[in-house]
Structure P
Amino acid sequence: MAYIGNPPANRFVASKAATQFSGDGSTTAFTLDHAVGSDEDILVSVDGVIQEPSVAYAVSNGTTLTFTAAPSSNSGNNIFVYYLFRTVGTVDHPSTSSLQATDGTFTADLTVDTDTLKVDTTNDKVGINTANPNDYYSDELVVTAADEGGMTLVTGTTHANYINFADGTSGNAAYRGFLKYDHNNDNMTLGTSAASAMVIDANGVITNQNPSFRAMGNNGAYQTTSPVPFPSVSGTNLGGHNTGSHYNTSNYRFTAPVAGRYLFHVHMGIVNITANGGNGYPYLRINSTSVAYSYVQMPASASYAPANVTQIFNLAANDYVDVIFGGSNSQYYGNYTELSFSGCLIG
């Protein structure tokens with residue numbers, strides 16, 4: 001059967017095990033027959049004396065033997081170099097073949113197909129579909145995409161994905177701000193201060209945590225106190241709540257946490273209204289520290305009259321709002337259904 005493959009060599013050549021040189025008392029550099037990788041890869045003898053690597057001599061460029069002091073000019077070949085290890089050659093990985101490794105460290109930039117992936121090690125930037133991520137304002141990670149392109153986070157149908165904004169590594173500092181998508185109920189959540197601030201449900205309905213409250217009276221007796229007391233924010237069946245805790249149940253004031261437009265409404269049942277006693281008709285007003293109040297004035301006499309005031313105020317942060325009752329010869333009923341004060345931030 002004929003031989004398949006490259007033809008066998010017809011002779012073998014052994015590499016030289018040693019090289020000899022003759023010193024002349026002035027020459028310090030000699031060319032080796034074989035390249036070596038380090039000073040310790042050769043054994044050097046001068047006039048029969050073994051030389052110390054890296055002290056008496058050094059090897060540069062793999063083939064140049066350089067002595068610290070010029071060897072003597074004794075007769076004959078008085079310098080012997082014995083090759084202990086030799087650098088035979090280097091291997092380049094074929095550009096058309098895959099490279100497999102368990103890990104790796106790159107000390108220079110990494111470029112995949114010009115701009116598919118660019119790791120800029122000098123500036124600590126990463127670009128996907130861009131070779132110059134540092135051209136952009138926020139440039140630690142830059143993804144450029146064509147129409148309908150972008151980035152996708154994938155998880156299970158009952159799991160959630162997050163994009164987090166952190167100012168630390170412990171506790172909720174690791175997620176002070178976040179964007180969350182919950183695949184279990186198809187809700188999108190925007191979080192601030194490590195808590196849910198806005199939720200968009202599967203039907204597009206938005207639920208937010210804007211400052212909001214509804215406070216109520218809890219005294220069944222007739223009253224004339226002003227500012228009007230609304231001590232209760234409990235009783236969810238009546239709408240009682242205090243989102244953000246900006247309504248104070250002790251002094252009956254709502255304090256604006258941020259500047260903005262706020263909507264307020266107060267309802268009161270006024271009783272025993274008699275003729276004007278000289279101090280003005282009875283009235284109800286929403287009172288603000290920074291803007292003109294809105295009020296309603298009662299008739300001269302009535303056994304019962306409902307009073308409702310609604311107003312939008314532009315408030316600065318820390319402005320407060322309360323309810324004032326005034327005038328003579330009247331009272332208001334202090335129970336849950338006849339005495340309530342509510343408000344919310346609308347923009």
Structure Q
Amino acid sequence: MERAAAMPTPVHPQHSELRKDPWRGHWVIMAPGRAARPQPAFRRSLLDATVAGPFAAGQEDHTPSEVFAVRPDGGKANDATWRVRVVPNLYPALRVEHGPEAVADGPADKMAGLGAHEVIIEDPSKDADLTTMPVRRLTEVLWAWRCRLQDLRRDTRLACGIVFRHRGADAGATLAHPHSQLVALPFVPAALTTELQAAHAYRLAHGRCALCDVVRHERELRARVVFDGGGALAWAPFASRAPYELCVAPADHPHPFEDASEPVLAAVAATLKEALVRLDAVLNAPPYRLWLRNAPWRIPGEERHGHHWHISLLPITHQEGALEEATGVHINTLLPEDAAASLRGA
């Protein structure tokens with residue numbers, strides 16, 4: 001894979017700055033001057049099309065039986081008429097068959113690998129991409145996410161569901177066929193807990209949703225907005241963790257993602273596609289990681305409905321080092337204002 005395009009010439013001074021995110025709770029070091037330092041080229045590759053073939057239409061017997069699909073009326077389970085298909089991961093990290101009992105192991109705790117691990121095959125063709133899908137098709141992908149999360153929420157042993165996507169080998173993908181993944185966990189991971197605590201603290205201090213305030217502020221300021229679709233907004237967060245990090249969220253405070261209406265998902269799908277198209281134009285189709293941030297299932301209803309779900313999009317433009325691993329503090333070499341200006345012009 002080729003390296004991403006060169007960073008745009010900054011329009012802001014080359015000073016370092018610390019920024020704290022008001023709704024995710026993390027600190028970021030903005031250091032544009034570090035963009036000039038040498039970076040290794042990415043050279044990983046995906047498995048070839050013959051390996052990716054089991055995800056294609058007509059190869060349904062090469063995957064586990066589907067648990068959900070979007071297909072036209074008259075289609076049958078596990079036939080080749082699907083448009084979006086969800087199957088258990090053939091190499092799962094977690095399994096629903098395990099029990100929830102934890103046992104002590106010295107000062108630590110352990111339990112069997114309880115959870116769920118599914119693959120959302122987003123299109124019958126291996127050559128498809130979210131940037132080239134019609135908005136209607138991308139909405140169907142989000143609908144599949146919604147339906148699977150809604151189903152897994154019923155399992156009271158599970159605490160939350162995470163949907164994520166890799167594009168490109170340098171982002172972590174192994175197969176070329178377009179797909180996302182869903183993992184359901186019996187606990188709430190620390191990164192999500194940090195976001196929930198930051199959002200809760202903001203609501204206690206101001207009496208409002210932090211992300212709703214961010215959306216309103218970004219719309220007024222415009223400096224970090226990449227695309228405003230009316231029902232959804234795409235912007236470069238104030239405390240972006242890496243160059244060209246983007247967030248896409250419904251403009252109005254939403255229900256939990258698994259209860260989202262089709263019009264809300266359609267608005268987010270249209271805005272997400274526009275953001276991805278602009279990233280491809282500026283960064284020459286970069287590898288990226290994308291994930292849905294939704295409220296956990298086993299928290300009080302007020303906190304759950306107070307959470308504003310969103311999609312985070314992180315192009316892979318550099319390799320992170322030990323500082324990020326040790327502290328969780330990221331160094332971003334491109335101010336989000338500069339990134340947004342570049343993407344708006346695409």
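So if we calculate Cα Rg over 2.2 N^0.38 Å, for residues 27-82 alone for every structure here (P, Q), which label has the highest result?
Q
Ranked on relative contact order in percent (Cα under 8 Å, 6 or more apart), which label among P, Q comes first with the largest value?
Q
Given a value of -8500 for helix-only ellipticity at 222 nm (-39500 (n - 2.57) for each DSSP H run of 4 or more, over all residues; to 500), point me to the structure among P, Q it was derived from.
This figure was derived from Q.
9.3 is what came out when distance in nm of label points 7 Å out along Cα→Cβ at positions 19 and 291 was calculated for one structure; which of P, Q is it?
Computed on structure P.
Can you spot which of P, Q the value 5, 24, 33, 26, 10, 1, 0 was calculated from, given it is P(r) over Cα pairs in 10 Å bins from 0, in percent?
Only structure Q yields this read-out.
Values quoted throughout were computed directly from the atomic coordinates according to the rules given, and no laboratory measurement underlies them. On a predicted model such as this, the values are computed, not experimentally measured, just so you know. Cβ atoms are built from the backbone, for glycine too; each structure is taken alone.
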